[in-house]
Each structure stands twice: as structure tokens, then as C-alpha cells.
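Quick heads-up: structures coming right below.
Laboratory data are not the source of any read-out in this text; all were calculated from the coordinates shown. Bear in mind that the values here come from a model prediction, so they are computed numbers and not experimental data. Cβ atoms are built from the backbone, for glycine too; each structure is taken alone.
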Structure P
Amino acid sequence: MDDLDQPSDLTVADLDRSAPVPAGHAVLDVREQDEWDAGHAPGAVHIPLGELPARIDELPEEDLLVVCRSGGRSMRATAWLNHSGFTARNLDGGMRSWAAAGLPMTTDDGREPAIV
């Protein structure tokens, strides 16, 4: 796999604050359940990194914007997804950068979102 074939990473500075998920993309969050429960991007799909190969059929049809807490796990997931025929881009800085930029976050139980 040649790195030149990989779509470039995005940073929160690349995102439109009024609509942070680029058109034609879906957010794939590869963090663990407790991290997801603490706070995530609205509308994101949650599949922890370790479960990704077994749950590949659950991925949305859109291109993927892959996130984790800081960008390491999502970078590995992005490389694997692109090698597997998907179009995926890593969000460098992950949900920490997302939250620091004041981009929208939610929880499933109505608690105040946080990054853990």
C-alpha cells in the first residue's frame, strides 16, 4: 500500500464550523464505548477499532471521516479502510480537537458531552 494513494488527513481548521461534516461524508468514530458514551459528534457511526473488520457491513455508503480521541486509532482505521476499498480520511487531532474548536457534540443519555 502506497501512502501516496491515501487521501490526506483533515484537521478541524479544514472543516466548516456551520456544517463540520463535509458533504458526501459520514463520521465514523472508532473509540471505545466509554469514550463514545461521554460525547461524540452528532450523527456519527460508532464502531470501535477492534470491531471494525467484523462490522464492516455496518459502514455507511458515504466517504468516511474517521475520528478517535486524538487521531492515532483513526489513522490506523483510515489506512485499513482505504486498503479495503473504502474512501476514508482521518481527522488529525480527533475528538479532542473537535471539542476544543467548539464543534457540536452530543451524548445518547442527555449528559453534558466530554472527551475522556
Structure Q
Amino acid sequence: MIAELLVALLLLASGATALVAALGLWRLPDFFMRMHAPAVCYTLGSWSVALASVIHFTAGSGRLSLHVWLVIVILSITAPVTTVLLSRAGLFRARRAGEAVPHPLVAQNDSGERTPTV
């Protein structure tokens, strides 16, 4: 009974984070701000679903069941990479459109020349 209640609470928490992410997509004004809400909420929501799955399968089988953690490890690696790639694509597109966005970072090489980084 306690395990079922804990699983239900974790799944409700995941649903609440999905709602917050959807509200962020709806209310925030531009692409870069809209990217932030789902990226942050995605992490909390996916971890709470994974923990709920571990508790559910552990309570059902009577032994510790950690096979669900493989999914969350893969998600934890791919989600930030996807977010960075989307933000770089959005920044490139905004620069090409002539919008006022931050300039590229500039690095110095060994000879002291300043070269833009990609």
C-alpha cells in the first residue's frame, strides 16, 4: 500500500512538472526562454518516473530492480546534448536573420591572434 501511494505521488509530481513545462512553452516570449522551461522540467519529471518505476518493480518482485536506471542514464546523457544543439541552431538562425543576439565568443590562439569560436 505504501509503495503504491509513493508511486502515485511520484507520477503526479512528474505530471505537474510536465504541466509547468507546457506553461513555460506557452507563456515565455522567445525561443531561448521557451527552451529553458522544458529542459529543466524534463530532468525532474524523468527522474521521478524512473524512481516510481524502480519502486513499483521492486515492490512487485520482492527484490531490488534497477534495470530502469539504464533508461534514465541514457536520457540524462542525451537531453543536455539535444538542448545545446537546439540552442546553437536557434542562435545561428537568429544571427542569419539579423536579430540582436550575443556575438560569438572570441578566443586567443598561441600567437595572440583573436579568432571566433564556433
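Distance in nm of label points 7 Å out along Cα→Cβ at positions 29 and 77 computed as 1.0: which structure among P, Q?
Attributed to the structure labelled P.
Computing volume of the Cα convex hull per residue in Å³ gives 120 for which of P, Q?
Q
Could you figure out which one of P, Q the value 20 for relative contact order in percent (Cα under 8 Å, 6 or more apart) was computed from?
The correct label is Q.
Once mean count of other Cβ atoms within 10 Å over residues 69-76 is calculated for all of P, Q, which comes out largest?
If we compare mean count of other Cβ atoms within 10 Å over residues 69-76 over P, Q, the biggest value is for P.
For the read-out helix-only ellipticity at 222 nm (-39500 (n - 2.57) for each DSSP H run of 4 or more, over all residues; to 500), a value of -6000 was computed from one structure; give its label from P, Q.
Label of the source structure: P.
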